[in-house]
Structure P
Amino acid sequence: MQFANPYFLLLLLLAIPYIIWYILKWGQSEAAMKVSSTAAFRFGPVSYKQYLLHLPFLLRLLAYTMIVLVLCRPQTSNSWSDRSVEGIDIMLCMDMSTSMLAEDLRPNRLEASKKVASEFISGRPNDNIGLTIFAGESFTQCPMTTDHAVLLNMLHDLRCDMAQQGLIDDGTAIGMGLANAISRLKDSKAKSKVIILLTDGSNNAGDISPITAAEIAKSFGIRIYTIGVGTNGTARYPMPVGGHIEYLNIPVEIDTKTLASIAGTTNGEFYRATNNSKLREVYQEIDQLEKTKMNVKKYSKRYEAYGLFALIACLALLLEILLRETILKKIP
């Protein structure tokens, strides 16, 4: 809080001689009735009025102080920042093939990827982010948006068994997934356009090869970060057999050469995520590489705040008058 007319605060100095005058006047006042001795009244009951004798003076002093503060025009300010953001457009391209059910990451590859991707999205509130998924075919789960609540809901709704349930053809069409994401980014006016591709296998489906998709992305100035998710060697995989689940150890086959080539073609980076913590580190590194630039403009608006002080002054004066004319009324 600040005052528009702070020099009026000097009027509070006038309260000092008033306080001195009141103390001196009270000390020199004489009793209305003279008695030879007050000993008989020493242990008598004390009226509550005796405790209120100085209350009118304090109320007048309070009212005067509040009036001075009103004259000073107290003001509050409401300031905010208007951010001019150089936005980044990002498409997440996630593998949804049945192999993503492998449990070398906890609880499985897909659920671990969803969780870390959610943290990445939440940490970038100013970017346009969308989601493309692929298995044997590809489609856009969520177009680019700054409404990240909607995006996160759609990400959370992804089911680990979409391919098993026949909701999407099984397989790993990396080139198709990239092509779908590129189609969402190619007309973007953002200075930085990024695809984050996450897969656990090798391209074995689709009509577009991953390298061809990378060349197309390069022509549109799109940078691709590729992540190969899965441990080295074999992974524990849940196989439905006769109405129950049996676990098999399946080999981990990630085409690291192709993923590295995709990233290199578009000036991106290739990462291997062999466990949950490594996957989180990968997203954190990408987050650091793709920071937005921000120019902040500050604005401030002031509001008059004398109302409370004026109310207190009125109430103090009203209460002082009521006390002086009722229970503390003096006989001349």
Structure Q
Amino acid sequence: MIGLLSRLGGVLSRPRRTLAALRPGEGASDGLALLLLYTVGAKLEPLARGVASFQASAGAAAALGLALSVVAFLPWALCGLGVELALGRGRSVASELLKAPLVVCAAAAVLLDHLGAPLPGPDYLPELLGGVISVALALWVRPVASRTGEDAARTDAQPARGRGRAWLGGLALALIAVAGIADARVIRARWSTMAPLGVGEEAPSFRAPLLEGGEFSEASLAEAPHLLVFWTTWCGVCAQEMPMIAAMSRRYAARGLRVVAINADAGAAADPSRRALVEAYQRAHEMPAAGLRIAMDEGSARAAFRARVFPHLVVIGRGGQIHHMFQGRTFESTLAGAIEEVLAGGGER
């Protein structure tokens, strides 16, 4: 453990000297250790959400819940690829150790968020910064990392061990542990609400202004079966599936289905720039104003349905009970079958 802490602190403070002092085979398991620290310090909550989503969903939507847990580790994979490319023929141990900035940045962002001081910008920004630092370090230490142990020992023979580096590694480990404990406490307190609202649950209370004027709320759901589509203007899958949603609105309008596309972009509904963006999107994707109403969510609807993945589709029967819930890409036949089932049963359970 002391050796790992010394190498961790060393790569954060004196990366060239640390890598130069590595003996052949030393730190062979550092990659696995750093991945474990990354999981504990930054990925416990995404993993818990994936498991909770799996339990609340069925079929392909359930598989997607677990897939989202895997996607949460995409920054790790991309960072590793970037470091490997930057190192060229560098040693594999170096490529694993150089992911340390990513791990520390991700854990620090999680801890700051729990302390009520989240970093500005998108959620992925801290990990992007950490990945960039890792790749930059890889480029800087490339001459050292590409040498053999004997060559490195001859030219950069000053050891990288020492109490100072071990203490720095210990501080990094403490930060990661505290972030993991904070995540674990949140998971324990919020486990019952981490998954999206699932099949059999009643539609919650919410409010969302309509683009055309007026308001859409849970009271509207009692009038007819509904298909709710949570989407954003930056979501690529949403753009690909919107023609299908528009076709569904036309196909089932005569049978009583009402389709509401709930825009979940940030900003106030009355913000002219947001309205202009949504209206342009409506025209570009030929969303029929008559059969496909657009609601401008300000956070109430998204939070109520616990929608975190877009598109997020909810099929609701007359009376407000959820019959089906889909996240991400959904096949037309799957969605049509869910709608047919609700309409055939009168939209009630």
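If percent of Cα pairs over 36 Å apart comes out at 37 when worked out from the coordinates, which of P, Q was used? The partial results should precede the final answer.
Values: P: 50; Q: 37.
Source structure: Q.
24.5 is what came out when mean count of other Cβ atoms within 10 Å over residues 128-135 was calculated for one structure; which of P, Q is it?
Working: P: 24.5; Q: 20.1.
The structure behind it is P.
Between structures P, Q, where is mean count of other Cβ atoms within 10 Å over residues 176-183 highest?
Working: P: 25.4; Q: 20.0.
By mean count of other Cβ atoms within 10 Å over residues 176-183, the leading structure of P, Q is P.
Upon calculation of helix-only ellipticity at 222 nm (-39500 (n - 2.57) for each DSSP H run of 4 or more, over all residues; to 500) from the atomic coordinates, which of the structures P, Q produces -18000?
Numbers: P: -11500; Q: -18000.
Label of the source structure: Q.
Each reported figure results from applying straightforward, stated rules to the coordinates on display, with no laboratory input. All values reported here derive from a predicted model rather than from experimental measurement. Cβ atoms are built from the backbone, for glycine too; each structure is taken alone.
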